[in-house]
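Multiple structures are listed underneath, in structure tokens.
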Structure 1
């Protein structure tokens, strides 16, 4: 029996989805996070190896440019290749629908059944899709290939987003060596800025994924902190061995 309080309880406000940027969040997080981590570890390593501030700055600038180009090229090729594989699969699926229609309709029926559609409704649902080859293809896109047209990623946009954000992520570790002449001062500021940036990325990721922001931020920051310690030790060991 519903109580008076339960009857007047309002549902929570409607929360919209992320929308058209959803498919690019991988590039956003990966690009800026990789820039922050890679450049910080590089800077810590070469400072530990004994390079002077000018040499550290030159090394970090070269690393930032090379990393951004590599990241952009890798995302472009990976996204384009994935898109080409999907197009080839869809072309083959069109042939299957044309030449083996009964088999495809049978697969569709199995998929709908696995989704939990009641047996009493199954024939009607399958029959509705079976009236059109395009409807069968669209259903197969989602159910067999896990693909929705609105989620398709542009290779060019993925390339620009990942490459540009890698550069942005590189800046906190580079800027202190532009401003300060002391390695000690510069590496302290680089550490503060890079780790702060990583914490912020973790918080943003948590907001988007609706997880705990503090845990996500600390986790992201601690991974780079441990990596920075290892990079320093390795750089110091190599620098000592080369002297």
Structure 2
């Protein structure tokens, strides 16, 4: 019960890593605010969590007004914010020539803009509580993928935004870290999982020969937000089953 009496906002809470993260914090005693664009998914999850310490706030993180409303409703209900998990994200394919401008704007606006909007909106409350931020970046923000230009750029931005905020707010009592998952078995990757040849290539590169379960990423997010990580700040932590342990050369 590391988070008993704490208040945690999770964006993108309707499915995947966000849902698993909300469940993890709730199971450890936190009051959890579920944010996302799909009210039905949020309500479905909320019905499975303790009513007295669960709040649903439909939110489009690409809009700063929505982020400020999310923070205001959280403070109105629970009077504090101890942890902000910036998890909302989308994935689009294409290179800088082929990708559409609409996809560029959506990917940057949600993935990177959402992290900025929610962090800016919540920072005063986090300073007041001595809280922390955990961002969901990606191994795709540490190195690039083929034909994923927009996604790579957005996640790379999160990686350095995490470091920047850690420098600026560490002395004010707010730690800022990020998780960098590799392939994770979520609704976002369902299409990839149906491609047996592609999955075989992933499993060849990942030392543990499988993708992550969302709960495994959620466990690392909870660690980074906890007092167990009290001197961890500005870290972009790969949660990748050993993918980045390789220098890229093939197995012998």
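Laboratory data are not the source of any read-out in this text; all were calculated from the coordinates shown. Quick caveat, the model's predicted, so the values are computed rather than measured. Cβ atoms are built from the backbone, for glycine too; each structure is taken alone.
Descriptive notes on the structure:
- For Cα Rg over 2.2 N^0.38 Å, for residues 127-222 alone, the highest value in the series 1, 2 is held by structure 1.
- Structures 1, 2 were compared on relative contact order in percent (Cα under 8 Å, 6 or more apart), and the highest value belongs to 1.
- Value -28000, calculated as helix-only ellipticity at 222 nm (-39500 (n - 2.57) for each DSSP H run of 4 or more, over all residues; to 500), assigned to which of 1, 2: 1
- Structures 1, 2, by distance in nm of label points 7 Å out along Cα→Cβ at positions 159 and 199: label with the highest value: 1
- Computed over structures 1, 2, Rg/Rh (Cα atoms, Kirkwood Rh), for residues 151-206 alone reaches its largest value in 2.
- Which of 1, 2 leads on Cα Rg over 2.2 N^0.38 Å, largest value: 1
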